Structure I
Amino acid sequence: MTQDIILTLIGLFLVTALTNILATLKSILLAKNIMNPVYFLVFIDAIIFATVLGKVTNSEGFHFAIAYALGKTLGVYIGGKIEERLALGILEVDVFLNNKGKMIEIAEKLRKEGYTVNNFLARGNNGGRRYKVEVVISRKEFKVLENIMHQSGVINPTLKIKNLNKVKGKITSTRIKAV
């Protein structure tokens, strides 16, 4: 293999990884209904894809296809890591507890940090008493909720976590830095 081919393969690998990162971000933004950046990402992705496709199909040897496939794989991995860091979205979290005191303690700590919280008595599987704390938070702040539960001595509670597409009104956010 010549130095030219090796550099072309490395370039193909990196460009394919970049396009897959863009495609992953595009999918995330579409799922969250954040449309404005999607148009730009699609345009850039289409230009790069057309160029790369021409290079791969006009090349001799399977090493171009391998570089393309490895680039796609790396792109998905990096795109997933970026998504974890961005943590876009809003969650509704229901915390189910057997201890009324713990329910009140968690609800009060969340309120003190500025969250809007509902807490109430619920009935469990066999009609037994359970206590529920309900809070709407940004996905970035889920760790804050986990820390508050941990500080209250609540380990591995039953959680119902729902992704919300839309919330009308105010979503309060904490002053605590999410870890």
Structure II
Amino acid sequence: MENIVAKPSTFSVGLKWGLISTLIHVIVFLTTSLVGIDPFDQKMAFLNIPLSIAILILAHKAFKDGGDGFMTYGQGIAIAFWISLFGVVIGGLFTFVYTNFVDTALMETYYQKQMDAMSEKKMSDQQIEMAITWTKKLFWPIYVFFGIFFGVLLGLIVTIFTHKKNPEPTF
């Protein structure tokens, strides 16, 4: 009798690695915040992007190793989507709670940097006030949207190198 091994789903792999991704990124966020580095600084992307790439590669490897050794391009992108969705929503929830209840100075520093940048561009006080008001309203929805968007975009690129088509046609 032939042993049938259940292949992992893109959802299950995405959930597992999304939680791992969240844990790693929360540790990075807390570490940078506690040592006095602004976790919202654009320079942090130079650390977060390689971490995200490594997580995607490991998730794709886990999917292939847990199944028949193959992964289509679409499956790789689906894994990236689920990782991004879980990572951004859970990580965003953590960041929201942390910045609104634990260390409120982080967001105030972020808003102050935005106001300083606008002042350097010679924007009027009224324009700056309006921009900050909208930034406060839209920060978290934009955070979630672009987090998922860039996660999938990164997945599109990584999957080019990690997918492996099954050479046998399935009927």
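No lab work stands behind these numbers, since they all come straight from the coordinates. The structure presented is a predicted model; accordingly, all values stated were derived computationally and were not measured. Cβ atoms are built from the backbone, for glycine too; each structure is taken alone.
Annotations for the structure displayed:
- Among candidates I, II, the computation of distance in nm of label points 7 Å out along Cα→Cβ at positions 102 and 134 that gave 3.2 used structure II.
- Which of I, II yields 75, 29, 24 [Cα extents along the principal axes in Å, calculated]: II
- Structure (I, II) behind the derived value -19000 of helix-only ellipticity at 222 nm (-39500 (n - 2.57) for each DSSP H run of 4 or more, over all residues; to 500): I
- Each of I, II could give relative contact order in percent (Cα under 8 Å, 6 or more apart), but the derived value 36 comes from II.
- When mean count of other Cβ atoms within 10 Å over residues 110-117 is computed across structures I, II, the figure 13.8 traces back to II.
- Calculating distance in nm of label points 7 Å out along Cα→Cβ at positions 6 and 62 for structures I, II picks out I as the one with the greatest value.
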